[in-house]
1. Quick one: helix-only ellipticity at 222 nm (-39500 (n - 2.57) for each DSSP H run of 4 or more, over all residues; to 500) came out at -8500 when computed from one of 1, 2, so which one is it?
2. Computing log10 I(q)/I(0) by the Debye sum over Cα atoms at q = 0.12, 0.14, 0.18, 0.25 Å⁻¹ gives -0.60, -0.72, -0.89, -1.30 for which of 1, 2?
3. Taking 0.10 as the value of FRET efficiency 1/(1 + (r/R0)^6) of positions 17 and 49 (r between Cβ atoms, R0 = 30 Å, to 0.05) derived from one of the structures shown (1, 2), identify that structure.
4. Name the one structure among 1, 2 that relative contact order in percent (Cα under 8 Å, 6 or more apart) of 45 was derived from.
Structure 1
Amino acid sequence: MYFAIVAIDRPGTTDVRAKTRPAHREYLHTSQAGVTYRLGGPLLAPDGVTAVGTLLVIEAPDLATAERFSAGDPYRKADMFSEVSVRPWDWGTGNPDKQ
C-alpha cells in the first residue's frame, strides 16, 4: 500500500533543513523494516526556489508502519515541521508498477 507524507516547515527552519538534509536523504535510502521509499522532494514557495515543506511517497504494509517511518525521519526528529500528514494514497497515473 502506498502512503503520501506531506509535511509543512515551521517558519525559520531554513538552517535546520540545510543542516539536516544529508541525514534525511540517508534515512530515505537506508533499508527500513517494511518500507520502500518511492519518491519525494521539497514543497516550494511560489518563488519556485524556497523549500517550505516535504512530500514523500512510500510503500508500507499499513498506516502504523508508515507513521513510524515518518516519525523516524531526521527532519521530524529535528522538529522542523509545523504539521505532518500521513495518508494512504492510490498511485494511479505515472506509476511504473502499473502499466
Structure 2
Amino acid sequence: MRKLDEVIGKLPPARRQKVEARAQELIAEELTLQDIRKAQKLTQQQMARSLKIGQDSISRLEKRSDMMLSTMRSYVEAMGGSLELVARFPKRAPL
C-alpha cells in the first residue's frame, strides 16, 4: 500500500500546489465558530460582551450545528467579519 505523502511527492510541482490549495480550502470550510473565534484571538467572554449576552450562551451557540442566519451574521460581525450567502444553481450565475 502506498502512502499519501509518496503519491503527492511524485506529482509535478504545479499539481502539488493545486492539491495543497484545495486541501486548505476544504480545511477552511470545516472551521467551527469556536475555531474562527480563536483564530481572531477572541475569548468567549469578549464575544459575550460584544453581543450583549452571557458567556454560557456563546458556549451553547458555538456547539450548535444549525442556527438562524441572523445569529450567524451577528456572531461573525462581532468578530469583525462579514457573512455572505451564495446560492448556486446549474446553468445560472450565482445568486
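Quick note: the coordinates plus some simple rules give every number you see, no bench work behind them. Quick caveat, the model's predicted, so the values are computed rather than measured. Cβ atoms are built from the backbone, for glycine too; each structure is taken alone.
1. Answer for the origin of the read-out: 1.
2. Matching structure: 2.
3. The correct label is 2.
4. 1
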